[in-house]
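Colleague: Input: structures, listed below.
Values quoted throughout were computed directly from the atomic coordinates according to the rules given, and no laboratory measurement underlies them. What you are looking at is a predicted structure, and each value in this text was computed from that prediction instead of being measured. Cβ atoms are built from the backbone, for glycine too; each structure is taken alone.
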Structure I
Amino acid sequence: MKRLLALIVLVVALAACGGGAETPPATEPPPTTVAEEPTQAPEPTATEAAAEPTSEPAAEEPTTGEPIKIGLLTDQSGALAIYGPQQENGFRLGLEYATNGTMQVAGRPIEVIVKDNASDPETAVSQARELISAEGVDVLVGTVSSGATLAVMEVAKENEKILIVTPAASPAITGENFNEFTFRTSRTSVQDALTMGAALVELGDTFVQIAPDYAFGYGSAMGFYNVVKSLGGQFVINDNDQQFGAIFIPQDTTDFTTYLNQVLDSGADVLIVTWAGAGFVPLFQQMQQLGIFDEMTVATGFGDNQTIAAGYTDAIGAVGVSVYHYTLPDNAVNDWLVQRHKEAFGVPPDLFTEGGFTAAQMLVAGLEATGGDTSAAALIPVLEQLRFQGPKGEYIVRPEDHVMLQPMYLVRLVNTDDPEFRFFELVREFGPEETAPPCQVPPELNRCP
């Protein structure tokens, strides 16, 4: 059997396979400098999140202002519903951490209003408009689907509201569709491809891809296509800058046979798989049944903990990229997140809990610097210079395109049955700027160096 190389190409993840989803909870430094990593017991300040969980909020500063309303756009019922709770859980814990348990900033209490768009762009747009006009939200955060996020970006721009994107990974968000009101804490799929590109061309000479037929799939396929081609690899079908050597599959597919037969017929040495959502497990099961692993090397992604437990048994020993796994970072922020998440939900944080958490950190740091001013005019220059310490280490907002540079991990899968989900050993940690993608903002905006 050909070896399986694991390569992260998922956009967002929480608990794979239906019933694994968790239930959402009921209830920095100055932006122009790098925050020092919290020590084991830091003294909380107005611009620094607490480093240890507390059973009760710290002494609160008086509440003197109107609530800061945040519209959190997510998926609780659609194709990516297995991921929505993780985004929300991480965001709420990030607010708790960044405000030292007070849930307020600059004397203004924070209110989070959650909307489930089921990853449908039209629904997401309608809800974003409702959040702004009817609910009076000051900032938008989300959403899970890249396609829905690209649509919501226009609403944020029209209303001059800041949108912090997490966990959608399409590079178009901060590339060809760039607008100054949109920031992100999620990495882009180009960062995934750059992290693992050199290893791909060591697996074979010819390649084919499969990817979901929406914005994330196209962005990921483009990233891998460009990296593989630049290193001398060749794609055997659909080799053009429209299809990127890929077979695009509807996101709600459950029977992949037709598409997988096209893969087999291609005769490629390597299959690169981009996927997200509950379909990942049946996709891999059908790949096994059709003998794809016997015919070619498969490069795919380490997903959330439940997906790994359910679908990665044959991938033990594989080396690949992880956006985040709770066992990998070694810092006080991650220690806090792991401990508090276990207290709140009984399990450790998952693949993209970190993205929601850092979105909250980013927002609170920005609002501290503006004195609670939520206007885009006040926040944009602050956020564009922001550096802070989060669960993975140092995060850097690149001012020209609002890409979030961040650590990435090359890991080896060592088991799929550890009860604490300790599945990986670290092969190498990449620093934030080691996987920096090229600036892809349209030239007419004159932002790229």
Structure II
Amino acid sequence: MLTLRPELQTPLVSQIVDGLRGMIAGQTLKPGVKLPSIRGFAAAHGVSVFTVVEAYDRLVAQGWLVSRANAGFFVKRRGDDGASGAPYAQPEQPKFDARWYLKQIFENRNLPMKPGCGWLPHDFLFGDALRRSMRHLSADGSSLEGYGLPYGHMALRMVIAEALAENQIAVEVDQVLLTQGSSQALDLVARQLVKPGDTVLVDSPGYPNLMFMLRFLGANLIGVPRTPTGYDLAALESLLATHKPRAFFTQPRLQSPTCSIASAAHLHRLLQLAETHGFTLVENDIYADMDPMPRSTLASLDQLRRVVYIGSYSKTISPNLRVGYLLAGRDLIEDLAQLKMISGLTSSDIAERLTFGVVTDGRWRKHLKSLRERLALAHRKTEKSLTGLGFELFHEPGAGMYLWARHPDLPDSAVLSQDATTEGIMLGPGQLFLLEPHPTGWLRFNVAFSDDERLWRFLSRRIDLGRQTAQ
């Protein structure tokens, strides 16, 4: 019925919940079917009764199962207990913009297949170290009281400064500002630099939340086309001849959604153009820890004269651990720290202490090495599956989280993605990542969530249907 893997870092309870949830969504377990008894399931799978009790209770709370006195646990039908019984709501007619993305990407977390999501599976993360850090923190009651420091936890800032020095970014501790994830870092920088009516450059395709944030501030957004090696420099220079941008918010390395990587030559040219035209470069480098190759960054080449550098731990430790950071010149960092305090006081000292415990764990570097190897393997498997179905790949980086791909017989990824939700699949439609959304065949695949044959069977069926319709 279900295969459990005790050797994984994912707790057995979570494996049972995820497994049964997937079987229900995929109709392997039909509505009304009775599940094995708690003791029967425990005996069949070699786990404790308490593990099964907790898993079944979670599935009841989430609306997947219903418990009936003296009868057992059943897959929930429509109308059970006065509820719809539907494991997830089907949006009537989605609007593919940043607002929709922010809402749907989290509301549909319960979909059993998530090749379109922007985070890593539990077993890819460093859960053991996080739990050890939590135990250590809970034993130190004094660290749970009061506010944090305006710039954030000093010990973690020192670790960040030392780590960046290894990557040729010479930064002092007082130039490191901790934030509530990279999203707050981007927001602080945007609010400090951008005024209504300012022209701002962004990657195209790019990060939808950032586009929405900048538009909310009244910015006039101009897209700089991405290429597999970085940027369309001819297009960029043409844009600069007619526009005077205040800033360029960009992801040179393992960019979302394309996972493209800007070459050193492109970085040098970008810095030259920033100097000539007088704009600030905001380098979002949140996937740096997933890159197996040492690379130059805008910050290392510029040493924070025209560059603001942003990093995060949320991708590699836990999405729930909202700890990011930004680096800037001293004058700008003081203004950003003041803005941080005005808008939300200090960031979470508890979260920052937990992060410090994880990144100073003796196995942190080993974890990152293992993570990179697993992502490289996932890339190879996903590339093979995509090309086997006839998809065109924008770039094959062999690293990071994503592949950007399209198929000639799937012209509208928005329609495809909506249909996929009915089969329990969360896709990443390309419209979400465009500056001006319009129908496109491009899709963003998270390689860590793409190792499921049900995904490829669904896509194969839709490709066949597309071909039949075109004939």
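Colleague: Comparing distance in nm of label points 7 Å out along Cα→Cβ at positions 229 and 341 across I, II, which is largest?
Modeller: II
Colleague: Which structure, out of I, II, was helix-only ellipticity at 222 nm (-39500 (n - 2.57) for each DSSP H run of 4 or more, over all residues; to 500) derived from, given a value of -13500?
Modeller: Only one of I, II returns -13500 for helix-only ellipticity at 222 nm (-39500 (n - 2.57) for each DSSP H run of 4 or more, over all residues; to 500), namely II.
Colleague: Tell me which structure, out of I, II, gives -0.46, -1.34 once log10 I(q)/I(0) by the Debye sum over Cα atoms at q = 0.09, 0.18 Å⁻¹, for residues 197-428 alone is calculated. Walk me through the intermediate numbers first.
Modeller: Values: I: -0.46, -1.34; II: -0.44, -1.53.
Derived from I, not from the others.
Colleague: With distance in nm of label points 7 Å out along Cα→Cβ at positions 149 and 437 computed per structure, which member of I, II shows the largest figure?
Modeller: Evaluating distance in nm of label points 7 Å out along Cα→Cβ at positions 149 and 437 on every structure, the highest lands on II.
Colleague: Say we calculate distance in nm of label points 7 Å out along Cα→Cβ at positions 69 and 157 for every structure; which of I, II gives the highest result?
Modeller: Top value of distance in nm of label points 7 Å out along Cα→Cβ at positions 69 and 157, among I, II, belongs to structure II.
Colleague: Can I ask one more? So volume of the Cα convex hull per residue in Å³, computed for just one structure, reads 168; which one of I, II is that? Present the calculation step by step, with values, prior to reporting the outcome.
Modeller: Working: I: 126; II: 168.
Source structure for this number: II.
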